[in-house]
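Got some structures for you, see below.
Each value in this text was obtained by applying a stated rule to the coordinates, not by laboratory testing. Fair warning: this is a prediction, and the values are worked out from it, not measured in the lab. Cβ atoms are built from the backbone, for glycine too; each structure is taken alone.
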Structure I
Amino acid sequence: MLEKFNEVIFWLFFNVILALLPLFVNLLLIFLIPHQERQQWKWITLVKEGELFFFSSTLAAIGIGDIFQNNNLSQSTESELVSTFTLISLLLVLLLSSIIFGCSALMKIQGQLSGSRYPYLFDEEKFAIGSITCAIMAIILSLIAFISNGA
C-alpha cells in the first residue's frame, strides 16, 4: 500500500509539479515586481496564452499511452469500463486542448501579421478558466489511467 502511494506521489511530482514549474516560477517572479505595479497584474496573464492547453494535451497523451501499454481494455468488465471511460475522456481532452491551443497560436500569428495585438476569439477570462479546467481534467484522468495500470 505504501509502495503504491509512493508511486502516485512520484508520478504527481514528475508529471505535474515539474511540468508546471515554469508557471510556478512566473508566479513567484510576480512578487518581485513593486507593489504598485503588481496591483495592476491579473492572474489571467499567466495562463491566457494557452500553455495549460499544451500541458493538458501532453498529459492526456501520456495517460492514453498508459492505458494502451498495459492493455486495460481487455481485462475484467469493471476494469474495462473504467479504462474505456478514461480513454474516451482523455481523447476528448487531447482533442479539445489541441484545437484550442491551435486557435490561440493562430490568433497570435494573425495579430502579428496585421500589426495589432491579436484579437481573442474567446473572452480572456473564460479562455483562462477553460485552460485551468482542461489541465485539472487531464491530471485527474491521467492519474486514473496510471493507477489503473497497476500503480
Structure II
Amino acid sequence: MILQTDIFLTIVYILIASILLWLMLWLSARLIISKSYAVDKKFILLIAAIILVILVPLVGSGAGFILGLLGDLFSSLRNLITPGQGRNYVVQLVPIVVFFVFMVILKFIAGMDWRDATWISFISLLLLYCLYSLVPELDFMGSLV
C-alpha cells in the first residue's frame, strides 16, 4: 500500500501518528515516572514515538509472517496425526512480540526502568492500536503482510 499511495500522505500519516503517540508517551511518563522526567525527556520521547510508529507495523508484519510459517508447520504436523485437526494459533503471539519490541525501545532509547517501560508501553501500545483501528490509513505498512 505504501507504493500505491502518495508519499506526501504517507509522511503526513507518520507525523500525525507520531505526534499522538508522543503525547501519550509524554503524559504516561509524566504520570508514571515523574513530571521532571517527562519535561527532561520530551525530545527523546518524540524520537522514540517516530521510531515506534515506523517499527510497529514492520515488526508486526515480519513477526506475523514468521510466526505464520511456524504455526503452519505445527498445524501440518498435527494434520499428520489427525487429518483436519491442525490450527495455527502461533500467529496470535504477534501482539506480544510487538509489545516486547515497544518495551525494549522505550527502555533503551528513553532510559526508563523496566517497570516503568512496561506500563508506559502497555498504555501507549493500547493507544496506538486504537489509533490504527480508528484511522486505518495510519497503519501504512499493515497491508504488506
Work out which structure the value 17.7, 60 belongs to, where Rg and Dmax of the Cα atoms in Å was derived from one of I, II.
II
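Rg/Rh (Cα atoms, Kirkwood Rh), for residues 12-51 alone computed as 1.06: which structure among I, II?
Values: I: 1.06; II: 1.00.
Of the structures listed, the value fits I.
Here distance in nm of label points 7 Å out along Cα→Cβ at positions 68 and 84 has been calculated and equals 1.9, so which of I, II was it run on?
Numbers: I: 1.9; II: 2.6.
Traced to structure I.
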Using distance in nm of label points 7 Å out along Cα→Cβ at positions 20 and 44, single out the structure from I, II with the greatest value.
II
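One of I, II was used to compute FRET efficiency 1/(1 + (r/R0)^6) of positions 36 and 108 (r between Cβ atoms, R0 = 30 Å, to 0.05), and the result was 0.55. Which label is that?
I
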